[in-house]
Structure 1
Amino acid sequence: MKIFLVEDDIYLNSAIVNTFSAINYDVISYSDGKDAFENLDASYDLYMIDINLPNVNGIELVKQIKFLNKFANIFIMSADRNIETIVTAYNIGCTDYIKKPFDIREVIAKIEHTLKLMPNNIVFKDQGQYNRVERTITDKDIVINLTNKEAMLVDILIKNQNQTVSNEEIESYVWGESFKHGHVRQLVSKLRAKVPFKFIENHTSNGYKISVKNIEEDEK
């Protein structure tokens, strides 16, 4: 699981990174709001954002994250207990508001509850499997490496496994709010050309889905 962390308290930042790394979370961290803003993208499973940050505050970061990916899961961390701040945080799209100081075990529990942690290896219904960490599709001895956008396409379909995801939802997730109309079909066609078996299903003319047979925990 990929986490984007922005916390200007260096000691707290380091403690979160070390704790998450110990349980195999992949964490990218920043302590400056401007640095974080310039490196935002839509590929993370969770964003953890402090409000009071140097140069660009957490509220602006959350707005930009939601612009890039309206489905993003965002935890705001703050010592500000003012109800107006909390209401504002939820109104702009945060998933949870974590009040400082906090017990990291509670944060981990909230992450697991929010994301219902998906294992690394997802087995497709008919053939092959997807590794979310390596961003590869495999079948027997075949290993196919995915580009960033190909992986994001598979990710959103896996997150909604066995359900149809509309073209508009895919466009928003992969390209952000600057929709690339018609590019979903091109991306699907490109991925189908790379993978020698069918795993993405057309479901009506307005979306796609991936059917999953079973899910297995990564043994590594």
Structure 2
Amino acid sequence: MKKILIIEDDQSLLETLTLALQTEGYEVLQATDGEKGFNLACQAKVDLVAIDLVLPSMSGLDICRKLREKGLEMPILMLSGKKKQEIDKVLGLELGADDYLIKPFGIKEFIARIHALLRRASGLVKEIEEYTFDDVRLDFKCLVGYKGKKKLKLTPKEFTLLKFLISREGEVVSRETLLNEVWGYERYPTTRTIDTFICALRKKIEKDPDHPVHLITVPWAGYKFQK
């Protein structure tokens, strides 16, 4: 059973997240204080830590930095109530955080991020070199694609975006995750960038771009790929 530590001083949110994770079959440890949470993360051999940005006694960023300084490599998911504070995202990731969620967030999105981080840490993310669906054939190694007999004109970034969504087939992937994983926070675009790329991809790979069956929009949540 995977063990997850949540460091969060909002007791109501802490209990909600704990119950959600326990329902998914995880063992959950809790801390409402930064320093206590840091000590627990060091001692309890946890598989993942979800850390609030603002905490009593030690901030989430300090916890993240100190865990990495100690050589602890468990995935870290940062939680923040500071909307549109891109500097926090950059700083958190530079200090070693693996992903970022801005409050308020949905429980399904939280669980999806946890699943993805643990899967990635376990080396279970599929490394896809070739993929076929409908009349579309993709070679990610050579960056070549075909729809029927016609060669697809996909940019390297479109290949990367499509490969990432395919690697998480059936999962809802938020725009925040796509910005982090595909673009990287060092060149942080807006979420509108994601929508533009998805629209362009649909025109290239879908039989009916106005009624897509592969690149699906999930309202208020993000996108998912389904074969």
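Just so it is clear, none of the values below were taken in a lab; they were calculated from the coordinates. The structure displayed is predicted, hence computed values, not measured ones.
Of note:
- Of structures 1, 2, the largest value of relative contact order in percent (Cα under 8 Å, 6 or more apart) belongs to 1.
- Of the structures 1, 2, the one that 61, 35, 31 was derived from, the read-out being Cα extents along the principal axes in Å: 2
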